[in-house]
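Once you scroll down, you'll see the structures, which are given as structure tokens.
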Structure 1
Amino acid sequence: MRLIDSHCHLNYPGLVERQAEALDSARARGVAGFLNIATRQSEWGDILATAERHGDVWASVGVHPHEADAHPDLGAAALVEGSHHAKVVAIGECGLDYHYDNSARPAQRERFEAHIEAARATGLPLIVHTRDAEQDTAEILGAATGKGGVSGVLHCFTGSLEFARKALDFGFYVSMSGIVTFKNARDLQDTARQIPLDRLLVETDSPFLAPVPHRGRPCEPAFVADTAAFLAELRGEEPGELAEATTGNFFRLFGRAAEKRAE
């Protein structure tokens, strides 16, 4: 059985100190690939260096909505330039977070639009973070996908079933993290049952959001196996079937990763 952790932060405190050990632990549990995610421009170099050291690690370039105010001059051109590295397979994470509002909403929307422009220019998929911003996210993505040339995933999905259906209509994938295993996540579990298998991804968002039975510990990529096992039982699917499907979905969405795997 082979899985992909489609969203992790290997260069964050809690993982970076034991990065090689954490990757080996995940590989021992059948995790065959890792997408290491950028959240601010200053960390792109370290994230790319990690991907260069490991053949099964890929990278993204992007700016989290929390960081929008700190990147007032970041436009599509900088993202496109950063994406030229061979191990960069995605643009993001980007999007809108109205829960914390750590950056002004107009700045969040401007940075989000810059990421969309870069995704269209490069042909790379978007990794979208959205929290308490379903209406604006749907409007922006609906307009973007209506023009064509934009694909992506809603990562660490915690939204409504209606929003998930809109994302699917846009051609996007939906990714489930360890949150889906939480006892109070009944609505999310109901949504997870209804995501088509060919549009589902799994992730850890490590070092955050460790799934059951690891609650209270720093999350790590190995724990994607626990989330995948929970989802398979929840959805009435064989674990191997879900693993095979989500891995295939990953390489279908992140085509540059598939190209590098084939080389």
Structure 2
Amino acid sequence: MDTIKKKDIDLFRKKIWEFYRKNKRDFSWRKTKNPYFILVSEMMLQQTQTERVRGKYEKFISLFPTIHILANAPIASILCAWQGLGYNRRALFLKRTSEIIAKKYNGHFPRDVKTLEKFPGIGQATAGAISAFAFNIPTIFIETNIRRVYIHCFFALRDKVSDKEILAYIEATIDKKNPREWYYALMDYGAFLGKVERENPNTRSRHYKKQNIFKGSERELRGKILKAVLLYGKTISSFISKKTNIDEKTVKRILNLLRLEGFL
């Protein structure tokens, strides 16, 4: 990375903060420092738009208000509350992570990113976000909206920009006194760019991949079958096949996979 001049850092921060003061988004998970609530929101926000998460998050924490309650809850009740968010494996990871923190750490969240990364379904980005949002620690992490901001502002004439390069800029520009609000500001500016830019800057990322088609995919079939199981409380393949209009052979195969993975 070329050294960023202090003047450029100051101008960049000023631009982001000014936008945020006028346009910051209002989400209930931003009004808490409870690491459990932030864990729930961050797991929900993985690969899911904020507006879909908004209502689900509030209902979820009303049903499972503490990590101990979630850890002891039946997986079926958690999956029912998760319906509509997609990527049901995240609910399973959330359940397993809650069990580890409740039992091994007596419900107290580790603040260390490296420790958080070891929990099911929590990678570098989610661990960094939890650390920053719950504990205001200036961790360095990247996600979709943040990536968009830095490519737009610092790599305007580049293709195949790596996250390693971007992370160096994030570290150079982070507001160490208030990383919690700084990351909120970056995410809001990134969401704004996603709406107004003719071309998504993230397509110039080395890590950019087009999202797989959902219709007719294995993921769609799994979702339909799991939804039917939760709705009717039955795992009889012939019954589920009739309710979902999916051939019984496929239903049997997916039900077996769901059992092996711990969904049933």
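Bear in mind these aren't lab numbers, they're just calculated from the coordinates by the rules spelled out. This structure is a prediction, so every number in the text was calculated from the model and none was measured. Cβ atoms are built from the backbone, for glycine too; each structure is taken alone.
Odds and ends about this structure:
- Parent structure of the calculated result 44, 41, 35, given that Cα extents along the principal axes in Å is the read-out and 1, 2 the choices: 1
- Among 1, 2, which structure scores highest (criterion: mean count of other Cβ atoms within 10 Å over residues 110-117): 1
- Computed -19500 for helix-only ellipticity at 222 nm (-39500 (n - 2.57) for each DSSP H run of 4 or more, over all residues; to 500) - originating structure among 1, 2: 2
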